[in-house]
Structure I
Amino acid sequence: MKSISLLGSTGSIGRNVLDVVRKNPDKFKIKAIAAREDIDSLVSQVEEFSPTTVAVTDGKCYEDLKKKISGKTKVISGDGCLEEITSDSDVDIVFISISGTAALRPLVAAVQAGKVIALASKEPIVSAGKLIMDMARENSAVILPVDSEHSAIMQCLGEKISSDISKIYITGSGGSLRETDQAEFDHLSVEDVLNHPKWDMGKKITVDSATLMNKGLEVIEARWLFDVEAEKIKIIIHPEAVIHSMIEFMDGTISASLCYPDMRYPILKALSYPGMIDNDFPRVDFLEINKFSFEEANRKKFPAIDLAYNALNDGGVAPAVLNAANETAVGLFLDNKIKFNRIMGLVESVLKAHKRVDEPSLSDIQVIEKWASEEVLRSC
């Protein structure tokens, strides 16, 4: 039985992880859970899964949570609480599904502890991909991507190596605005943007899907996870969202990974790696789908794609600036403080203003992310 530390247990991905564990009680056990707040959900999860430790990163919730948690479960908070549960020697798999830059420190702690890491948070690899992958090799840590696209690439790649790859196709549904005229973008409400046609996800990632920044971040993530140059990675819109990514190999053959759009598939793949576990998740019905369609991503309508490729090609701290500026701008939109159209304008202006650091340390990356976030707030 594999023991799991789950960071982000109350979010969309975290709840799906717990459902996978619930359906496989003979294979997985929750050792620790963590969330920022949402005390009621944490209490319910403790009652059901009996973790040894529960971490809450919002200090204001700590005392309230302690009063509601009884039994042997320890409640922790404060600086370093996430690193404590990710480096626990009794944990077999660290599952990280925290949104945004907050995932960087616990990921580094898990890597330095040589853990198997199921990574659903793309932002740390975007900001510090080279450093983290080098660190993983040095510490014999294993990073298993949980993004449906990168899970699909991992499955297509199998035992082959990066030099066998001619091209990676990262697919995307096109998000909630694929059929919306660009002229309407200035009038979109938060509810309009969060109305995703295929996936039930957290708010931040759903906005990223609407801007297609999600695809841009996935290009940067794929570059480091699979050691493939940016020019070999192509975004392609696939509205049916059944093909989750494809690899064209050097001999011209193409492998694709298909499954019903349900995040429990890549979650179970990461938790059961390198094996497989039978499940009752919904299956693809080809006769019902009837066709697969593909479109070029509209880079004029969705400038996030070019911003991401440019940041990756610029290197240094540029991806970290992109990541932090986008996260902060999306937060402002979700709080109804800026219009949807301003998100990419703010990201672009902060990218233009940043100072290059060609070979950044983790400390450099954390400093520049803080600067980028503050620069967005100053600019809006």
Structure II
Amino acid sequence: MSRPAPHPVRHVDDDERRARLGIRHGLAPQRRFSDVVAATRGMTVLHATEPASVHLALRARVEDVTIADVEAALYQDRTIVKQGAMRQTLFGFTRDLLPAAWGSASARVARSLRARLAKDVQASGLAADGDAWLAEVAELVVDALGEREVSAAELRQVVPVLDAKVQRGAGRWGVATPVAPQVLWLLHAQARVQRGHNGGHWRLSKPRWTSTSAWLGQVPEPMAEREGYAELVRRWLHTFGPGAEADLAWWLGGTLGAVRTALADVEAVPVSLDRTEALGWLLPADHDPVEPPAPWVALLPTLDPTVMGWRERDFYIGPHRAMTFDSAGNAGSTAWSDGRVVGCWVQDADGAVRVHLLEEVPARARRALAAEADRVTAWLDGVVVNGVYASAAMKEARAAGG
């Protein structure tokens, strides 16, 4: 017999969800975070697939933060650590949350990566036993890294067996892919190696690799899977709640079963939401109504954690989903007004930031967005950030001259 659906404790409408977003995400000016670690913890994690997204996401949430502040947190103090986790994506974590991810989302990714790579190793003729080959190569890599940092190219010289390719797909769809990055990603998901110092400009991804013990010092034990998922869900609910089970399953890259167990473990309470019959969930001490913050605007980078936080996005994206997200679900830059996406932003050849609106906004918001664009321009100081992901809105803006 199925259990009866839980009764929602109250209704949370879209206006309140947008108010919570401005408050919890540090985007309303009076709710900024005190420093980059507090901001990262407050957002649960930061998307780090595009390196500049980390810096720009923190710029939007911490007053007077500098690029040097972010670089120090990433590479000197190592209070923010890049870790492959949910949905095989790279995120910036505070150190205290790493054990939860290692035992749950990262472990799930590692199992998937290992199975696929072992199969490809065998199919490509590198070894008769893909699992045994991976186990042996993993030990070679970890031993070779020791206490030093090396690039992937340097590592291939030290561990020549990595200088190989595996075939993925067949016929006209087949492609030979280098094995070294895949082994490093697997070991990273297993928490055995870490991305060390960046070998290039802060807006580029040129990681040098090292062992986890060398990068972090004392390495904590991963949490058990169930406890790890519960902690991730607890953090997500504080940052993004209320959200539905489907939002959490998408964000975690996990199963509905794991999500439901975690919701029960954190004693989440259900609420009803606008425009859907699905229940939303909040932490038990967090279901009281919130007051809306003063009017605010924000310019957020590609793959910002706010725009990537939910699967069901209508309450903040409105009619602009197709213009903001590509077919794979990657978000471009976004311009926000009071909890809603109203456009995007791009840079011209000289680095000046220009806002491109997708709808009419009040004059107050237009002026505030223009002032924010000037602040981002000054902060970037001539650096032009050209990421991999450009939304339809960004392409439209560039075609119109930015």
Structure III
Amino acid sequence: MKRRIATGIDIGTYQVKLVVVEELVDPRTRARQLRILGTGLAESKGMRRGYIVDKEEVTESIRKARAQAEATARVPIKSCFLAIGGISLDEARATGFAIISRADQEITALDLEKAAQSAHEAAAPGFLNRNVLHSIPLEYRVDGAKVFGNPVGMKGVRLEVDYLFVTCLAQHEESLVQAVEAADIEIIDQMASPLAGSYVLLEGDQKMKGCVLANIGAETVSIVVYDEGIPVSVKVFPTGSSHITDDIALGLRISLEEAERVKIGRLSGQMYPRKKVDDLISGRLATMFALMDKHLKSLGRRGPLPAGIIISGGGAGIGTISDIARSSLKLPARLAEFRIATDTKIRDATWAVAYGLAFWGLTGDTSSPKKHFSLAFGKFLRQFLP
């Protein structure tokens, strides 16, 4: 039997992470499980806030991570699933409709696709210079009444669908693709980084009850908001843990290298006033969570998210971040738990995006042509339908 192996690549501002995962099937029980074969890590050169500023340097970083992963996995890496992140990510919303076409007024998949196309056309003016990564149905209504679940098979006259479109700058996506392909790796498909991380950092009940997954990166903070099992928002803010380092360097008048060590607690508190350091860290974190709070208010989701905020990323361990999040957002707050075997080659939740991509590649339908709009009813949409 042919081995089922998938590779996820997460190209961040500071690091390129690559994870190779294999799906194993028990011959007796047919139970499936995933095994990490290898990982690759390289310093990310040529990047700024998730944007490529030097494509050749990025390609070389990918090659280094690939070589590492191939050495540990002992399999050649020829294809991958790629994360699209950075400040280029954004979202748009629109409502589409369709008049039910069948004489008996029964709703079919064709009616869903017509409504999806209508929503896409309504949102199209906002897609200038942008590519649509994901088209996600948020709510169905039949003759004005909300429908819980898939409306196919129901009867009515008019179908309406509210859609969330997750987009990115076309130039940014194309540059990332070119950098990966220049490293002789074929891209099977792409996913927004916040969604890829949510695959492995969030539990099903958290998504159903409502939660925010916040990834504190070096230069950006990305969030995905779930409610009733559906991602209702994907947003990126232009601030990150490196800004905390800058604040400490300016506040204490020390070098950036020393400020970084102070931030992560590697320098004795006797050298610098502990209260001042805590105030500098808390001030920047409070600013980050204020941005999230404002966004949640704009969605009307601030408050009714019982599962609270789950914090991940390289900046998740800074200071009393959970306490600050809890105070700022008035929500339960905790650090993300990466539930994976301790004997694997992955060390912490900063690998969640790369691992989530490989997980998606092995468990989702990735055979559909990527850019066709009916993909809204393909691999990504199906996970949100009953």
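If distance in nm of label points 7 Å out along Cα→Cβ at positions 85 and 317 is calculated from each of I, II, III, which structure is the one that comes out at 1.7? Going through each structure in turn, the value belongs to III. Looking at mean projected area of the Cα convex hull in nm², for residues 53-260 alone over structures I, II, III, structure III comes out largest.
When Cα extents along the principal axes in Å is computed across structures I, II, III, the figure 64, 64, 47 traces back to II.
When distance in nm of label points 7 Å out along Cα→Cβ at positions 197 and 221 is computed across structures I, II, III, the figure 1.2 traces back to III.
Here, each number is a calculation from the coordinates, and none is a lab measurement. As the structure is a prediction and not an experimental result, all values here were calculated from the model. Cβ atoms are built from the backbone, for glycine too; each structure is taken alone.
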